[in-house]
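These are the structures in question, set out in turn.
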Structure P
Amino acid sequence: MKIAIISNSGAKSQAASTALRQQLTAAGFDLGTKQPDVVITVGGDGTLLSAFHRYADSLATVRFIGVHTGHLGFYTDWRDYEIGDLVTALQHDAGQSVSYPLLDVRAEFADHTSAHYLALNEATLRRYGSTMRCDVDIRDNFFENFRGDGLCVSTPTGSTAYSKSNGGAVIHPRLDALQVTEIASINNRVFRTLAAPMLLAPDEWVTLKPEPREDYLMTVDQFTLDPQPIVSLTLKVAQERVHFAQYRHMHFWDRVEDAFIGAKQ
């Protein structure tokens with residue numbers, strides 16, 4: 001088994017990463033960042049998101065493990081003080097994993113070029129300083145004309161991130177669905193949207209067709225893109241999936257309770 005370790009620059013993460021390298025080397029594991037079987041991130045969800053995009057072309061063969069050194073992490077099963085336990089679990093690895101759906105994003109531009117992205121959490125389309133007007137199609141059928149700051153489309157695992165802050169539902173990651181949430185929509189006698197989150201089935205897709213402008217901002221997970229004029233943005237559940245090495249069961253709703261509610265009384 002070849003293992004890659006990716007850490008953020010924080011002192012706590014660097015110390016945990018060093019300890020992890022030492023213990024993995026002592027246990028006889030092969031360490032390296034090229035074509036790994038397992039990618040271990042040390043930090044938080046942002047570190048894991050960066051690693052996901054780094055190895056997005058190898059998702060069929062790579063499993064991820066997150067080691068958490070901060071305050072909140074939905075993708076991190078291990079804490080920095082559990083390095084020894086993690087190494088022991090790796091020594092008894094039998095290929096066990098859990099997989100989650102991803103978001104497929106395809107952008108068509110005014111110059112007839114296109115771009116393709118995968119998102120672990122979400123993708124957004126927005127305008128800053130002015131209102132965005134955008135036709136929303138579902139399965140190539142017109143649904144509504146949106147007017148507001150923007151739209152967010154998320155995966156189930158991304159439903160606890162930016163989507164939730166926009167009023168989206170928290171979705172269990174075993175559901176192969178995508179969620180569309182509005183970002184500060186305008187609803188009055190002239191302009192009207194659904195004004196509620198939408199859950200789309202795995203065989204459905206949403207296409208955003210913004211009014212021609214040159215000041216749109218698109219995000220894919222933590223990456224901000226300043227694209228050329230967009231004709232359409234089509235989003236659906238991806239064929240690819242992300243795989244996490246799972247050595248112990250971490251109940252999703254326990255994660256949610258711990259992150260947003262706090263210790264049980």
Structure Q
Amino acid sequence: MLEITRGSSPLVLGLPHTGTHLPDDCAARLNPRGLAISDTDWHIHDLYAGLVDNVTTVRTTIHRYVIDANRDPSGVSLYPGQNTTGLCPLTDFDGEPIYREGQEPDEAEIARRREFYHAPYHDALQAELDRVYAIHGFAILYDCHSIRSHIPFLFDGTLPDFNIGTNLGTTCDASIADPVASICEGAEGYSSISNGRFKGGWTTRHYGRPEAGQHAIQMELAQSTYMIESPPWAYAPEAAERLRPHLKTILQTLSDWRPQ
């Protein structure tokens with residue numbers, strides 16, 4: 001359920017949405033649209049693999065349709081007034097139901113999933129942040145995400161390629177956010193934005209406590225930058241290899257960062 005690699009740098013990569021596993025009891029409730037798991041952050045763990053040395057990664061293999069590890073466990077919406085999906089999503093990103101009629105999880109089932117799938121991921125993530133904090137006196141969480149570049153139910157138009165989220169500058173020091181933004185802005189052939197449609201999910205907002213030496217920044221990539229945005233959701237090696245040097249520069253910059 002959890003895949004953890006430990007490094008000695010201050011950088012921890014969170015991977016909450018790359019998992020594709022549906023436990024049998026959850027899969028039995030889903031309709032064909034849910035079983036298609038279209039809203040996966042496809043290939044993100046492979047895209048970032050091996051870019052820099054000594055980083056820590058924490059990944060859940062559980063799919064977000066079971067429970068979304070990047071949502072507030074209380075169920076409070078991250079984006080009030082905007083279309084989004086919840087802690088245990090009932091629809092996909094196109095607003096279509098993912099459960100068979102009458103099979104939606106009730107409060108008891110949501111609580112069970114929160115205990116067995118959501119909490120262990122965050123316990124592991126906090127443990128790794130604490131571990132690297134003990135080494136360096138600070139920690140940086142880089143939360144790795146991707147999404148289709150065109151989803152009318154969630155946002156208008158086409159999403160920029162790099163979408164940086166720091167909850168309007170509150171989750172990390174500006175000396176972390178600003179260089180990341182500069183790298184993205186300087187990446188030829190790519191577009192970027194900071195705190196646009198995606199300002200950082202619950203993970204970024206929950207762990208980002210720069211005053212305590214724990215920094216968090218989210219990167220939401222448009223999937224068009226490295227893969228085919230339709231079934232079977234294939235990795236596009238040539239596109240990915242163009243993107244990876246920019247991601248490498250970002251991760252190396254974060255690994256090398258030290259508080260002033």
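Bear in mind that the values in this text are calculations on the coordinates, not laboratory data. Computed from a prediction, not measured in an experiment: that's the story for all the values here. Cβ atoms are built from the backbone, for glycine too; each structure is taken alone.
Source structure of the calculated read-out (log10 I(q)/I(0) by the Debye sum over Cα atoms at q = 0.21 Å⁻¹, for residues 30-173 alone, -1.46) within P, Q: P. Out of P, Q, which structure matches -5000 when helix-only ellipticity at 222 nm (-39500 (n - 2.57) for each DSSP H run of 4 or more, over all residues; to 500) is calculated? That value comes from structure P.
Computing percent of Cα pairs over 35 Å apart gives 11 for which of P, Q? Answer by label: Q.
Please state which of the structures P, Q yields 13.8 when mean count of other Cβ atoms within 10 Å over residues 54-61 is computed from it. The structure behind it is P. When distance in nm of label points 7 Å out along Cα→Cβ at positions 214 and 238 is calculated for each of the structures P, Q, the largest result comes from Q.
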